[in-house]
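Quick heads-up: structures coming right below.
Just so it is clear, none of the values below were taken in a lab; they were calculated from the coordinates. Note that the structure is predicted; figures quoted are calculated from it, not measured. Cβ atoms are built from the backbone, for glycine too; each structure is taken alone.
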Structure P
Amino acid sequence: MTESKISLTHLLGLEGVSAADIQVLIDTGFTFREVLDRPIKKVPTLTGINVVNLFFENSTRTRISFELAEKRLSAEVTNFSAASSSLSKGEGLKDTIRNLHAMKMDAVVMRHPVSGAAQQLSSYVDAVVINAGDGTHEHPTQALLDIMSLQERFGRVAGLKIGIIGDVAHSRVALSNIFGLQTLGAEVSVCGPGHLLPPHLSDLGVSIIPDVDDLLSWADAINVLRIQRERMGVGLIPSVREYRNGYGITNERLARHKGELVVLHPGPINRGVEIDSDVADGDQAIILDQVLNGVAVRMSILYHLLSAKGAA
């Protein structure tokens, strides 16, 4: 295993995380990819370590990916359901966390609908905290697996032109990708309906390319964000058909642009809305690579954070 260390105590987001730390996490992720390719995919690295998965929002991919990563490292895993917890009986988050902490957990992986919840959690417990998505703030592990997948495909991140398409304003995936990609030297542009682009993008050094075809001509790779159907009731987009016509990634649209364009999607996919099935399942898409790299990079994160704490 790599001897490189990271300077992080928790992983709350990618804002302010150094390029060196990001690269160590990705490089170690590639090492764990080799473990996942073995007939026996388990290592004893975190034997005796207790990890609690606290998911206050529904999740399938992220929760299962973390659980697989934890079990591949031989950690003891406890899954916490907010719906069946004392929170549903009126108990506050702080008391719930302190009770769980009294059970001697070493690490907490938390997804929460409120931005800043992971930061707040880190002040309550003497345990490693990993942000699995907080509100519309950040989703750092998703960004790390996206960046790892890009490095795997291109052999580098520096100098790449990456387009992010869709509802950027409500996307924690987009924000973490912007921070991580720019830190490693990539150039980022976004495209989407004007009311779904946050006003502070220029402060982040991100350019806006209003026309999706112009973005496709410019980019080396695109990250296609999920259209959040649950938000459609408040009129974020006029209709699925109109969104698809304006911003949907189709083979017909891709065929108008020369060269290979790599396509990413954080999932879950709304097929026929932001991306068509023949694109999502085509050779240009690396969506399944993202899934596998997600387990590997989360193994890397757990390994480094718990090693830095002296638990491993």
Structure Q
Amino acid sequence: MTVSFIYIFAFRLFGSLFKTRREKYFNLRQDLLKTRWNISYDMYLSVALLCSIFMSIIGLVVAIIIIWFVGTPDIVMDQSIITDAVQRFNQYKNIAIKIIVVIASVVIFGGGTFFTIRYYPALFNSTRKRNIDQMLPYAVHYMSAMSGAGVVPVDVFLSLAKNPIYGEAAVEASYIVRDIKLMGYDLVHGLKTVAATTPSYKLQEFLQGAITIVSSGGDLESFLKLKANQFVVENMREQREFLETLGLIAETYVTAFIAGPLFLIVMVSVMSIMGGSDMIILYLLIYMVIPVSSVMFVILVSSLTPEV
């Protein structure tokens, strides 16, 4: 209820600013369709603008607090590098610094918020694409089994949509069912609509093939079995490529972040004993370089590892 009120309130304030710029935000409209958030681009941008204004106020307050408690640095201008005209304004340098800090804070907080919200759908779609691609082979296997049992195509997609275990693939199937059950369109129209708005190229290719089969009156069961076997082969190939990439990353990690730091630790220790090196380098290696590199390696492997 609170979220709906915020969306409506923001749209009433700023909706007219974006209604006339439909062509300018074509990419955003496409991204919002792929997210399945069921929100128009002008309402989404209105919320983004409202949040950016709110964060700009916070940035202004932060800048005032910083100036109040920290103050401005005492910048000494050298007469030899500035002209007499600029030197006359030297007495206003503290005011200028305060103004710059305030403007920078407002721009960073407000502009950064609007920029983040504006391009968040594209980032969200990349996550959806990955989830769909991971679950699609299993979803197609499920559909193939249902079709082999004599279930009609519409009920096949309906059954898939009701299975949350298939993640975003089930969400895409639910939009096919929505177009058929609620909007009154036929199966081909529902497949075309989802194929045009899904972020997954694999699913788009699969739906386009299904459209061809359904339109021509072909055997959908044989098509599903063929695609299921194809996805199994592709999945095995991707797993092999992942293992090869993981092996390369592991070799790089051992060489650069284990053997390398150990060699540097030994070398710095010996040099410090001989009085030729500062121990600060050793502390940086032990307490910053090695832990940070290990965390980065874990994040990298986690981002590359398939969930299924």
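Here Cα extents along the principal axes in Å has been calculated and equals 57, 45, 37, so which of P, Q was it run on? Considering all the candidates, the number was obtained from P.
With mean count of other Cβ atoms within 10 Å over residues 34-41 computed per structure, which member of P, Q shows the largest figure?
Numbers: P: 10.6; Q: 16.2.
Going through P, Q one by one, mean count of other Cβ atoms within 10 Å over residues 34-41 peaks for structure Q.
Of structures P, Q, which gives 22 when relative contact order in percent (Cα under 8 Å, 6 or more apart) is computed from the coordinates?
P
Looking across P, Q, the calculation of helix-only ellipticity at 222 nm (-39500 (n - 2.57) for each DSSP H run of 4 or more, over all residues; to 500) that yields -11500 traces back to P.
In this comparison of P, Q, the computed figure 48, 10, 4 for semi-axes √(5λ) of the Cα gyration tensor in Å, for residues 202-265 alone is attributed to Q.
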